[in-house]
Structure P
Amino acid sequence: MQEAAPRLGEPFLFYAKGDCELQVKVSVFGGSQPREGSKPYADARALGEVLARRGHTVLTGGYMGTMEAVSRGAAEAGGHVIGVTCDEIGRYHGRSANPWVREERRCPTLLERLRVLIEGSDAAIALPGGPGTLAEIALTWNLMIVGSLASRPLVLVGDGWQRVWSEFYAQLSDYSPPAQRGLITFAGTAPEAADMLGPSRG
């Protein structure tokens, strides 16, 4: 795969030999709080559907909330859904993978789960969320900074994340030079984030 460094807001295109587009594995990060009937749940479900219809494999944390909604949207659109779960979280809230997961990858620890979610994808989209989502974003970003992870799209969705990062840059600007900032892209909505991965196959 050949990779370029796109400017903020421009699509990332994935190519193979002969300029045929590849199927992309997309990890979607997001909070566990959204429930069916809420706008965040509907937005996440729609994102899963769009990604699946474009031929992408979707990876989620495998449980409830955003993870369930994205899994549901992708599965109902005929896509392949990989749910990355772990024993530690299972013991914490006593839940199993949501019913729309087609392939469960069970890890023993939360740290291993993070590794599989991050390293197993070609791109990552972060919907609104809390500490867990923030950890997923920060770890993906830092691994790309130090070169442990090949550069790939990391798209943060919504005004909330953009405000958080703007404040971070403003208060601690000496600690994140422009080259590092360029590894993160912002999208206003989930459909915009999906569009940044490039056009659908075929």
Structure Q
Amino acid sequence: MELTVHDLVYLKSMDRIEYFGDYPGWMDEDEMAQGIAVVRRMKVEDGKVAIGFRGDNRSKRFAAITTISNIRRVIRPFDVLAKSYPKTHVRSLNYIEKVLDGLKWGIGGSVGFSMGTGINVCHENSDIDIIMYCEKLQELDQLKPILSKLRTSEHRVDVQVEILGVGAVVLADYLEHASFIVRTSTGPVLLEKESLVYKG
């Protein structure tokens, strides 16, 4: 089973998770934490995957690790596009869909979780987290007009680009600053644009 960061995963058993520190009481109370997690960006041993659980507010987050064999269902960010948009975000998402037509993208965050699971955790002012996928870092330079259009959406839109074999970059940081952070499985890496040499 191939898993990538941002995937929603349904677990077979909560007894087969590993974690550090105390197990929070809200994990047994909040509906969205009942065997549903999101794949995290963290390097772990073969056959395992880093996951994170969310509660009903931002203060409720719980990191854990489980075996890949403990996962019974996977919903990827681009899979949720086939689901109904939350009523509070229909106009914004219809607009975003037109702007990103022809590109590979999906929805993460609270909006993506709500669409993928059917458990509503977003509210009318929730940001929309867009996950885009590129093969090369230099492809991001072509996305400046896209970012400008997304900023006219009724809801705030945050765009993170997953670059094959590299990691993730916040699109606005890459396009608007001399340096930017690449989030990798072993931790964040700060890069200076001037130092980049693109090949191919």
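Here are the numbers for the structure shown:
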item	result
Structure with the greatest value (metric distance in nm of label points 7 Å out along Cα→Cβ at positions 92 and 132, set P, Q)	Q
Origin of the derived value -12000 (helix-only ellipticity at 222 nm (-39500 (n - 2.57) for each DSSP H run of 4 or more, over all residues; to 500); candidates P, Q)	P
Identity of the structure behind -0.31, -0.89, -1.01 (criterion: log10 I(q)/I(0) by the Debye sum over Cα atoms at q = 0.09, 0.15, 0.16 Å⁻¹, calculated), options P, Q	P
Entry that produces 24 once relative contact order in percent (Cα under 8 Å, 6 or more apart) is calculated, selected from P, Q	P
Parent structure of the calculated result 4.8, given that distance in nm of label points 7 Å out along Cα→Cβ at positions 108 and 188 is the read-out and P, Q the choices	P
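Taken together, the values in this text are just the output of simple stated rules run on the coordinates, not laboratory data. Quick caveat: nothing in here was measured; it's all calculated off a predicted structure. Cβ atoms are built from the backbone, for glycine too; each structure is taken alone.
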